[in-house]
Structure 1
Amino acid sequence: MQEIVAATCRAVGVLLFASAATPALAQNYPVKPIRLIVAFPPGGSTDIIARVVGQKLGERLGQQVVIDNRGGAGGTIGTEIAARANPDGYTLTMGTTSTHVIAAGAYANLQYNPIKDFEPLTLVATTPYLLVVNPAVKASTLKEFIALAKSQPGKLNYASAGTGTTTQLAMEMLKTAAGIDLVHVPYNGNGPANTATLGGQVQALFGSMPAVLTQAKAGRLRPLAVGTPKRSPSLPDVPSVAESGFPGFDASLWLGFFAPKGTPAPILKRLQAELTAVAQAPDMKEQFERNGAEPLTNTPAEFTKLIQVEIDKYAKVIKAAGIKLE
């Protein structure tokens, strides 16, 4: 009888300790710098937004958020590293439509599960894709670009951030809608794709806004159309693809934060609250708009549902484009 009572007391003690430790875990976290894996090279949209948000997150948490760029394979290399990281709250990743939606349909042997291997925290931003061309291209509007492409099928090249990324899918959607033939030239991220278009190695790029906005405003790249149904406040004079003769066309990129599966719930709750506060701050809205992005937050449950819906949506585009990667 005494042994049973002693065992019961020990069990109760463990439960009481655990319940007491739970708020303490969140209260003390973090005690060291946090690594933020960005699965693309520096200079692209994901990197730009990750650095802006990471700095503010670090200020709120009282610890530095260190950017770790792990580009390659359309963002899947860095995302896999993040999925296998220790789930202690000290490794996060910024996921995108490319890493958590497109990859699921494009890769036959994807080494991570976008839903089962991650704890979604919140979206932080969404940004349209912007069709730009090198200034040497003899087209000032989307209509002229399509006419030029039709006059020389298979002669114009377009860059992307990598095979199977949303930059490829956005252009493939336009190719299908407009009935044009362009040659795909994949690069290792938005930054290199942007550089190639600037240098004239390729003629066009359907890039995410933060990566190409500065060059477009400076006239070093010529903007032709915005991928979202409505015009972007960042480039109000540039029409959308939808209003240029292709109603229903929608190509945009979302960016959000994830932790590895198994990260303690108190830490997830703290991170979700802090990231939401960062994204909704008035000064952050101004920074996002300067980069052609808009703040957008949601709950972990809403984030999971969004990923599931978009995986189904883009699977059709991937199949139509014949994309299948190992």
Structure 2
Amino acid sequence: MKTFKKIVIWILAIILVLILVAYALPKTYKVEHSVYIKAKPELIYDLTSNFRKWKLWEPWTKAVDSTAVFELIGKEGQVGAIWKWDGKILGNGQMTATGYIPKQQFSYDLAFNKGKYQSKGKIIIEQAGDSSKVSWIDEGDLGYNPINRYFGLMMDKMLGPDFIKGLTKLKNVCESRASWPRIEEKAMPEQIAILIRDSAGPKTYEKVIGRGFGELMAFVKTNKLKCTGHPFAVYLKYDTVTMSGVIDLGIVVEKADKGKGRVRVEKIPAQNVVMAYYFGAYDKTAVTYHILDQYIKEAGLQQAGGPTEIYVTDPMSEKDPAKLETDILFPVK
């Protein structure tokens, strides 16, 4: 009996010591890892401040947990947007966007197990010469639960490897995109345009486009219309074998009542687009088209129509092909 009492006393003593040690441990924890990326801060910020784009680099994917179901609530890129997941391996959790500092920082609240475990995270981008230092930080309050205090000692071992994996993948994605033209996802408003439909092949594009825009500008002048946008071409059909297609040549105007001859007036509905800002010769745009196609697929979007080329720079006044700006866009959904 005495031996049993001694054992109990020793156990209670050990528990007491562990509790006392626990309260001597830090009440908070911080996990922080960094990587240097040779890419512009705006590119890194775009990939880290939008939950929909996290799947391009985050370590917690369906490859880790095939049972996981992900859901985006709210509008990406805005305070209050929520990224939720639920899976057998990844468990139940969500991130809620709490703050944005363009090209510098994105902040969020992290919660696991339906809010039982909470912390605050942020991704900080700092210019470092020709590179950017990207730091991924997670901080939490361990409260007064002694078990949580001990878990705090292991947080870096638990989260650290995932942070390093995610940052490494982010570095690879960003540096592979460093040579890409600037790409934006935009909401285009409803517009009124005068249009001419025509068809052309590899040997006739220049002639057909020149003739069409000549007719459109003559129509603008005759009817005293006010242009509110640059000339553009919508590629309605394109045969990759013959390199021929059907195109709508157009100019956005403030107002127009009706067309005449080949010229027609149409209202272009509001649409969401992915737009690339290309600089260079018109016959070198193929690479940009491939990049846009990759971007749309990786972003989880779908093309909702043929591409449009907006001719921002007038080739008659700018003779250097490298300075010709053509904005190339795809409507998406």
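What follows draws every value from the coordinates through simple rules; no lab data is involved. Just so we're clear, the structure is a prediction, and the values are computed from it rather than from any experiment. Cβ atoms are built from the backbone, for glycine too; each structure is taken alone.
Taking 3.8 as the value of distance in nm of label points 7 Å out along Cα→Cβ at positions 179 and 251 derived from one of the structures shown (1, 2), identify that structure. Please report the intermediate quantities before stating the final value.
Details: 1: 1.9; 2: 3.8.
Structure 2 accounts for this read-out.
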(Q) When distance in nm of label points 7 Å out along Cα→Cβ at positions 35 and 59 is compared over structures 1, 2, which one is greatest? (A) 1
Q.
Out of 1, 2, which has the highest value for Kirkwood radius over Cα pairs in Å, for residues 171-242 alone?
A. 2
Q: Tell me which of 1, 2 gives 15.6 when you compute mean count of other Cβ atoms within 10 Å over residues 99-106.
A: 2
Q.
Given -14500 as the derived value for helix-only ellipticity at 222 nm (-39500 (n - 2.57) for each DSSP H run of 4 or more, over all residues; to 500), which of the supplied structures 1, 2 does it correspond to?
A. 1
Q: Assuming 1.18 is Rg/Rh (Cα atoms, Kirkwood Rh) as calculated from a single structure, say which of 1, 2 it is.
A: 2
Q) Just checking, which of 1, 2 has the largest value of distance in nm of label points 7 Å out along Cα→Cβ at positions 83 and 299? A) 1
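Relative contact order in percent (Cα under 8 Å, 6 or more apart) computed as 15: which structure among 1, 2? Each step should come with its number before you reach the end.
Values: 1: 26; 2: 15.
Checking each candidate, the match is 2.
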